[in-house]
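Presented below are the structures under discussion, each in the form of structure tokens.
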Structure 1
Amino acid sequence: MTNSSTQKVIVITGATGALGNKTAHTFAARGHSLTLIDTDQNKLDSLVRDLNLPDDRFLTLIADLRNGEAVRSAAEAVSAKFGRVDALIHLVGGWTGGKTLPEASAEDLESMLGQHVWTTFHLFQSFAPKLASNGWGRVIIVSASTVPNPPGKAAAYTAAKAAQENLVLTLSAELKDKGVTANIIQVKAIDVANKGTGTTPNEIVAAMLYLFSDEAAKLNGARVPLY
């Protein structure tokens, strides 16, 4: 079985966001190869310049992860470049809220399902077989502390995040005998400005590093409360 001390191929979605950027820099600094997926080529180019990696250690892909065919193409591009996939860190997201259930629109729910559920569904369908074939793998998403007890005026968001979490838990059960773990980091909010109002990207990435480690091999299908 492989272990996390060797160079791995890590797929990061939402790579140019504040959390994605921190994740990319952290794992690159540890010698891993990265596939960076986003929807903005200029931001991807800027991130790659900052990372300053050799060509054989990174791949950038523009993809709408709500589209299954686009995700399948992305997965094949990763395999063609690196020959393997060891970890999937899915950080695409978004929030719609501030409306009561009667006020919320069908478009609000559709938007949240697209960003959180369909992206996750397509990614798991395309990347899970590749992770399983290695005998070692990690899947990590970031979710919300409000999912178990939804507040008012956030129905579309919390419903979508709850469905996303269940996809992760299902994957964890299906791949538990393949050396692959799938876990959820729950936060109240991502505190990009370090104002003490939530969980900072540094704190989230520290949790990712533990989940990525061999020491966390028995931690699977967990909701890690980081708030």
Structure 2
Amino acid sequence: MPTTAGTGSEVGRASVLTNSRTHVKKIIFHPKILPSVVICDPELTIGMPAMITVGTGMDALAHCLEAYCSPHYHPFSQGIALEGMRLVNENLPRVVADGSDIEARAHMMSAAAMGAIAFQKGLGAIHALSHPIGSVYNTHHGLTNAVVMPAVLRFNRPAIEDRLAAAARYLAIGDSFDDFLDHVLRLRADLGVPDKLAELGAGRDRIKELAAMAAEDPSCGGNPLPLDAQNLARLFEECI
């Protein structure tokens, strides 16, 4: 029975454990982690504070967005991810403005579950960057995803330009990659998402360590372009 609308872990077969000594996050996959019964009741999310609503909502968007951009073949996930993005786009501003909007809360709860179903297709650099930052600096995962999202989209542009142009048309926010990116930037600003990771406490002094951690993250395998410690370090530099 989820009480947030972000991770979609209620329909996932993965768990994330953080080693408090090494500050490393590890992902464990197993079919028995998947619940046999799930109850999604949007009334349980009404009490979420605004910034937790923002962070969890942007996490759902990141799941749908990265799944949609992943190069792996999974047309079922592709369609779910696209519709999940639409639900977040239309309803996240509503629930931030009015936390008691039960209809919008229900749509966000659906989007969160859809994102977790969709990312069986794969995640990417957004999560590869976010996991080490969250482990080392104890930042909110979804909010961290939101901060690094534009830099990752720019990095992946050669591989996803046409795909995001199609998404922009479906979401009725334009007809190009630039329209999609501009919309993400506006959405972040409207929701009060910090522009850089430094505002969450991250520093440049550990970029090499963070890049090495990110390069080992399984999310790298779903990124549209190959990732390594070098280009991940450049992404961290831009994001921090």
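Nothing in this text is a laboratory measurement; each read-out follows from the coordinates by a stated rule. A quick note: this is a predicted structure, and the numbers were derived from the prediction, not measured. Cβ atoms are built from the backbone, for glycine too; each structure is taken alone.
Computed values, structure above
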{"item": "Read-out semi-axes √(5λ) of the Cα gyration tensor in Å, for residues 66-113 alone, computed value 25, 9, 6, structure in 1, 2", "result": "2"}
{"item": "Structure from which 2.1 was derived, distance in nm of label points 7 Å out along Cα→Cβ at positions 10 and 178, options 1, 2", "result": "1"}
{"item": "Computed 27, 19, 18 for semi-axes √(5λ) of the Cα gyration tensor in Å - originating structure among 1, 2", "result": "1"}
{"item": "Per mean count of other Cβ atoms within 10 Å over residues 130-137, the highest-valued of structures 1, 2", "result": "2"}
{"item": "Of the structures 1, 2, the one that -19500 was derived from, the read-out being helix-only ellipticity at 222 nm (-39500 (n - 2.57) for each DSSP H run of 4 or more, over all residues; to 500)", "result": "2"}
{"item": "Ranking 1, 2 by mean count of other Cβ atoms within 10 Å over residues 122-129, the structure that comes out highest", "result": "2"}
{"item": "Which of 1, 2 yields 10.5 [mean count of other Cβ atoms within 10 Å over residues 26-33, calculated]", "result": "2"}
{"item": "Entry that produces 3.5 once distance in nm of label points 7 Å out along Cα→Cβ at positions 34 and 210 is calculated, selected from 1, 2", "result": "2"}
{"item": "Structure responsible for 0.50, with FRET efficiency 1/(1 + (r/R0)^6) of positions 106 and 138 (r between Cβ atoms, R0 = 35 Å, to 0.05) calculated and labels 1, 2 on offer", "result": "1"}
